[in-house]
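Before anything else, here is the set of structures, which you'll find just below.
Since every read-out is calculated from the coordinates, none of them should be taken as a lab result. Keep in mind it's a predicted model, so treat the numbers as computed, not measured. Cβ atoms are built from the backbone, for glycine too; each structure is taken alone.
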Structure 1
């Protein structure tokens with residue numbers, strides 16, 4: 001079934017977006033087409049982030065930095081953008097390179113069963129082979145649509161979305177209680193799992209593309225995977241319902257070893273060391289309830305999360 005004339009808007013949380021922000025705004029505006037709302041939620045930036053957004057025609061809502069919450073802030077945006085049928089959530093480091101990228105996501109909702117749709121993320125030119133592989137592995141060239149029946153085959157990957165470039169049917173997301181509040185990360189995956197439970201489908205649109213990648217250091221990888229472990233501990237229902245994450249992790253490692261062996265053979269030892277850092281961080285995150293409170297912000301990439309926890 002097709003659904004026409006959907007109203008849509010864009011939301012991006014910001015904090016000191018930096019030197020590329022003006023380019024980000026210009027390119028996103030060029031792709032915004034028929035968008036009826038363009039919203040920046042700014043966490044008290046000390047640079048020109050909100051000023052430039054105003055100058056490029058965006059609504060800007062300022063919040064205190066301490067009030068930002070990955071899920072809670074996006075949930076607030078669902079209420080604020082009440083006149084949008086579809087809301088595209090971007091991050092300030094996901095660069096829209098093609099003028100049809102956003103409308104490609106919106107077009108996914110012509111299928112009335114789609115609750116969310118996410119696009120392809122390609123690596124920046126300066127991405128390392130390790131960073132580039134992560135993009136190609138998680139965002140392949142083939143589009144797909146999944147529903148709850150795909151969980152036995154895809155496992156935790158069935159609920160995969162991205163907080164950097166995903167569109168949501170507002171009505172659908174609200175019907176399953178929206179984004180979680182006070183979660184350390186992966187509010188998008190929790191929302192995706194809720195949508196699947198609610199009978200909605202998730203679409204991956206590979207023809208909708210942005211540039212987005214990170215050259216993480218070993219310590220950053222450790223901290224990021226510590227946070228993933230914390231998430232899987234505190235949101236245990238995800239793994240209970242979708243299946244364990246280790247199988248997907250092993251597929252990633254095998255693929256990464258093959259890719260790096262072809263592109264940068266000398267970096268294979270780094271891949272092995274990096275995998276060890278990730279696994280150690282993840283395991284510590286899974287047992288975080290046994291760790292002293294003072295050490296958790298040190299181990300975490302999102303240290304601000306712990307200010308209101310425990």
Structure 2
């Protein structure tokens with residue numbers, strides 16, 4: 001076996017073990033260990049974008065075996081579904097490319113000689129993956145009696161009773177009713193955003209170490225298909241006209257399907273900040289503001305909706321070019 005291949009195998013296996021350790025860190029009882037759990041996909045995507053898709057697959061298998069040996073089969077299956085499978089999908093799509101011309105296929109061609117799979121399409125695939133998970137959950141919950149909403153309320157009641165036994169019962173019920181309307185979609189949106197964050201961190205690290213296999217996508221060039229708002233509108237109408245479980249499912253699908261517009265809105269923010277500042281400090285402050293407050297996410301997604309129909313980024317770029325001229 002060539003030395004480089006052997007080294008790559010070891011890196012992939014090590015990445016898988018590290019990923020599994022991150023995922024299981026919440027069981028350790030260490031304060032703030034959940035932060036490591038949020039980064040569980042980072043090693044899988046890192047080895048994939050730095051070595052190849054096969055490395056992401058190998059790392060995923062290693063992570064599942066590691067988690068099974070320590071946390072059990074259920075934890076391993078959960079991570080395989082929410083961590084390994086989407087990480088492999090993201091890596092596969094991110095590394096898809098075709099040569100700009102016949103010369104691009106020659107040995108030694110640089111990454112700039114290729115047309116890479118659009119990041120907007122990648123986000124749509126990942127969103128579709130989240131929709132499939134939600135639909136599968138609906139099917140499983142259909143055998144629960146009253147459906148998904150009742151099942152989630154029951155699980156939240158048990159969880160809060162176990163971890164917050166000293167809380168007043170009325171306060172617990174009030175908290176449950178507050179998060180109930182959008183609980184499944186909030187979970188899936190957070191999962192999708194964290195996956196993209198892990199991918200961005202992995203690509204940044206690889207570029208810093210000159211180990212990246214592809215150039216970093218430009219978020220200001222993100223494009224989404226025109227069919228997406230039609231799907232959102234259809235689910236919105238179903239939410240208004242439907243009742244019970246149908247309205248609940250449609251309402252959460254509206255939120256899940258709107259997630260790509262959050263990334264589109266970030267593209268608008270990047271264009272705006274590039275126009276008014278030459279340093280990255282304002283952008284860093286914006287992301288800190290976004291992380292700690294949370295609610296501006298809705299405004300950023302709304303900005304993405306507006307951009308899709310009015311072309312805010314194009315108008316800002318045209319104005320910027322005319323001012324420079």
Of structures 1, 2, which gives 18, 55, 26, 1 when P(r) over Cα pairs in 10 Å bins from 0, in percent, for residues 30-93 alone is computed from the coordinates? 1
Matching 26, 57, 16, 1 (P(r) over Cα pairs in 20 Å bins from 0, in percent, computed) against labels 1, 2 points to structure 2
From 1, 2, which structure was Rg and Dmax of the Cα atoms in Å, for residues 134-301 alone = 19.7, 58 calculated on? 2
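Quick check for you: by FRET efficiency 1/(1 + (r/R0)^6) of positions 22 and 198 (r between Cβ atoms, R0 = 35 Å, to 0.05), which of 1, 2 is greatest?
Values: 1: 0.35; 2: 1.00.
Looking at the calculated values, the largest one is 2.
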Relative contact order in percent (Cα under 8 Å, 6 or more apart): greatest across 1, 2 for structure 1
Of the structures labelled 1, 2, which one yields 15, 24, 21, 17, 10, 10, 1 when P(r) over Cα pairs in 10 Å bins from 0, in percent, for residues 86-165 alone is computed from its coordinates? 2
One of 1, 2 was used to compute semi-axes √(5λ) of the Cα gyration tensor in Å, for residues 182-277 alone, and the result was 27, 18, 14. Which label is that? 1
Given a value of -24000 for helix-only ellipticity at 222 nm (-39500 (n - 2.57) for each DSSP H run of 4 or more, over all residues; to 500), calculated from one of 1, 2, which structure does it belong to? 2
